[in-house]
Structure I
Amino acid sequence: MNRGRIFETQDGSHSIFSESFGVSYHSRYGAIQESNHVFIQSGLFYRMPGARQLSVLEIGFGTGLNALLTLREAAKRQLPVYYEAVEAYPISVEEAKQLNYPHIIDPALADTFALLHEGPWEEEQQLNPYFVFRKTLKRFEQVSCRDAFDVIYFDAFAPGAQPELWEEEVLGKMFDALKSNGVLTTYCAKGAVKRKLKSLGFVVEALKGPPGKREMTRAVKPAPAHPGT
């Protein structure tokens, strides 16, 4: 069990400081602002134009904020989304009940947000007509899939707290998990991480970061070149 201390960030939304890892789940400058900027606007919206459906993989389910924001966008745009979250150290249901995200985002989503945390592991849940959710209780190093996802939200704790998740072998698993033209987004802008992503074949962009952070990273898996080109 990953116990932590809930605190309010500068946009009024909650985050949790993890006592186990010594870091917080979201930026103190604004949890919702950060998630919207890094994962929704820079990842989900990037792959949305022309899409008839999308599949999203989240590395680090954490507070469930990214899933809730994605669920809201899927319903708003009537775009079917399959969402799989991998989490090795889930927060407790009691902690989740104290988080104020539904109150700020849309109070009508309170019951749905509860289901994200209270629902069964390893089973698909149809949480609205456009959002299918599945959470997996394991370390990402144990996950293996190919050409399965359009978007990866890489929201693990920072390299200083979880260095094993930022090694080339694990980043390579994310490259394999993405479809051609799939996109990985992360708040991390460390040069060492970007170099590893480039060495694996990603096309890497440094984007303006969310409030309180100068840069973030978006990495796209290019489509394979056609023979003779």
Structure II
Amino acid sequence: MIHVGEKLVKIRGDIQHLSPYPGKVRIVAVTKRFPIEIMAQAAKAGITAFGENRMQEALHKFSQESFPGIERHFIGTLQSNKVQDLLTHFEWFHSLDRLKIAGLIAENLSSINILIQVNTSRETSKHGLNPDTIEPFVDLLSEKTPGLNIKGLMTMGPLTGDTGRIRQSFILLRELRDKLKKRETETFSFDELSMGMTNDYKIALEEGATIIRIGQGLFGPRPEGL
């Protein structure tokens, strides 16, 4: 039996102790490869947002159980042919890093909440914009797709045990957010920082995360297959 409720209480306690503004922090339960039964237990325990990063798996789950009242966050890399699925089934999109995807969302006049993904660790294995290109990217978005509902930035910490490097990647995202505040418009805001997962969310909280993405920290080891 996975005691999601007990783990959720601990994470909420960490938010209260570590975040400079705990009332603003949202927990997204990352449910990749976890079955419907575990998701239902999480919803009953008080989780209000699910995060999926594989579209086909997400659509299969949501066809079985829609989880009314639960926010759906897509946190993976999105193929252009899946944009319509994104807009139909999700309220948040965490990983915008291409103008083509932005244009397809804009064509649909969608008000989905969007976060721009930045590769703050500069690891070649990760998606996201180079930090040096984020400001010109936002300028292009403002010019070509001014109606997008931009809410902030997202990053993934480096895969390392070096907490200094992890912290620096989160500091960089916060500093980029601060630079972008002067580019805010009626539809572009940069209040949200989606950063921190099971192994590094405490550091992310200290550095100002408003969204943390927790999977195994809530549910235990991820099932194989599916």
Calculated from one of I, II, percent of Cα pairs over 25 Å apart, for residues 35-146 alone reads 28, and the structure in question is II
Quick check: -7000 is what I get for helix-only ellipticity at 222 nm (-39500 (n - 2.57) for each DSSP H run of 4 or more, over all residues; to 500), calculated from one of I, II. Which structure matches? I
Tell me which structure, out of I, II, gives 3.1 once distance in nm of label points 7 Å out along Cα→Cβ at positions 131 and 203 is calculated. I
Compute distance in nm of label points 7 Å out along Cα→Cβ at positions 83 and 171 for each of I, II and report the one that scores greatest. II
With semi-axes √(5λ) of the Cα gyration tensor in Å, for residues 91-178 alone derived from the coordinates and found to be 25, 12, 11, which of I, II does the value describe? II
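Where a number appears in this text, it was derived from the coordinates with a stated rule and is not lab data. Please read all numbers here as calculations on a predicted model, not as lab measurements. Cβ atoms are built from the backbone, for glycine too; each structure is taken alone.
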